[in-house]
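Below, each structure is written out as structure tokens.
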Structure 1
Amino acid sequence: MSNCRSLNEFFVNRNNLQRRIPSGIWNVSSLQHLCLGANNLTGFFFLSFFLFLLFALLTGTNCLAWAAGRLDMMSSGNSSVLEVIEIGVNEFYGCLPDDMCFSHPNLEWLELTYTQLSGQITSSLSHSRALCRIHLSSNNFSGSIPPEIVNMSALQVLLLSNNSLTGELTLPSSSNLSALKTLDSHRNLLSGSLPPDLGFRFPNLEVLNLGSNQFSGKIPAE
């Protein structure tokens, strides 16, 4: 595939492909959409500087890993056009890079479910003004939910369930997430009382799942 210098879109998802991804595919500079998901592929990601036209990276549900296992290389691609990263259900570990959204300022969709990521959820995700979907469920994240993320004006879906998040559900005083439709943080260790103006802050909320936590107090009236 490395000889296909004019290749713009490569879709081989939902097959029975196995073995390693050819390393040369990461150097096809014309690629805009790369979809390898739902196979049994192995090997490593090399998000190289050659992929400066890449709009969408979809490689979820495989047996892939980043070089050295960690996601540090995600911040090295420096793609200003990358909009979709959907790479969950793979063999990653480590923390989310603090500068990931600085490297990909137009990111709209981030899906990293069912991996082995740990540490705190970086507040730098809020620097991506276009980010509307964050899927980080079923990992090993700990610490509190950054208020900066809860204050993202474009955010529509925030999935944080099945982690080890602690602390209260804190809303910044200026937050009014009119775009948020789904907030799911069930099966964590969140505690304290629910914000009394929760409904006022999320007027378009369709799904709110805070089950299996340690909240106390009253259900908000508003």
Structure 2
Amino acid sequence: MKLIPVIDLLDGHVVHAKNGTRKHYQPVNSALCKSSQPIQVINDFLSLYAFDTIYIADLNSIMKTGQNNNFIVNLLNHFPNITFWLDQGSWATQTLANQKIIPIIGTESLNPETTIENTLFSHCPPFILSLDFYNDQPLGPAPLFQKPLLWPATVIAMTLDRIGGQRGPDFNKLTMLQEQRPDINLVAAGGIRSLVDLEQLQQRNIHTALIASALHNQQLDGRIISQLARY
């Protein structure tokens, strides 16, 4: 199983995401990470396991209050062996181009009236689609949820209201998306609490997950992560 740590960047600091209420996010200060500086947080993650992929959410860019490009470039330079999945909001805000970056197109950042043609899927480089949900409601253009044949090879099921909480993954939603496109790499995001949740994902043939809180509160340690990586 591939586990991908998440860092949410806001004003140059890594913040603790919870329930998708971004304006209330505070700098990380956890059992694992005592500093909210991005380089130190990633080093703390790497002290558990040699992760080769990190997910970055540039919250300033997503909320249209600036961007964290300088900090992201520093991460690229400091961790040359890591691939970064980068969400900076709508496709138009993607200002960083680097072979170690895979852009995320999140449906929440797209105009609900956007047509499939205007998403430029046929013209952009490889990307990952994030199907975003809040309180069971899809966020963004309806056609992207209704036409699974348009989805790329990797799709994130992002349940924003479960992030940082104790509700667990939305297994029903994951199953629904799997049934629509069983051939894609479906990534679980939101609500993962512990090894038990990850084992249930594996049993459902989901082998990639975004994680943050379970690392910060030390519910997942290096031994568990190494064990999961073998299967």
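Laboratory data are not the source of any read-out in this text; all were calculated from the coordinates shown. This is a predicted model, so every value here is computed, not measured. Cβ atoms are built from the backbone, for glycine too; each structure is taken alone.
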Of the structures 1, 2, the one that 1.8 was derived from, the read-out being distance in nm of label points 7 Å out along Cα→Cβ at positions 30 and 190: 2
Rank structures 1, 2 by distance in nm of label points 7 Å out along Cα→Cβ at positions 14 and 198 and report only the one at the top, that is, the highest. 1
Suppose log10 I(q)/I(0) by the Debye sum over Cα atoms at q = 0.15, 0.16 Å⁻¹ works out to -1.01, -1.17; of 1, 2, which structure was it derived from? 2
For 4.0 (distance in nm of label points 7 Å out along Cα→Cβ at positions 62 and 214, calculated) the corresponding structure among 1, 2: 1
Taking distance in nm of label points 7 Å out along Cα→Cβ at positions 142 and 166 from the coordinates of each of 1, 2, which one would give 0.7? 1
Quick check on the output: 22 is relative contact order in percent (Cα under 8 Å, 6 or more apart), derived from one of 1, 2. Which one produced it? 2
Can you say which of 1, 2 returns -6500 when helix-only ellipticity at 222 nm (-39500 (n - 2.57) for each DSSP H run of 4 or more, over all residues; to 500) is computed? 2
Working back from 0.45 (FRET efficiency 1/(1 + (r/R0)^6) of positions 6 and 206 (r between Cβ atoms, R0 = 41 Å, to 0.05), computed), options 1, 2, answer is structure 1
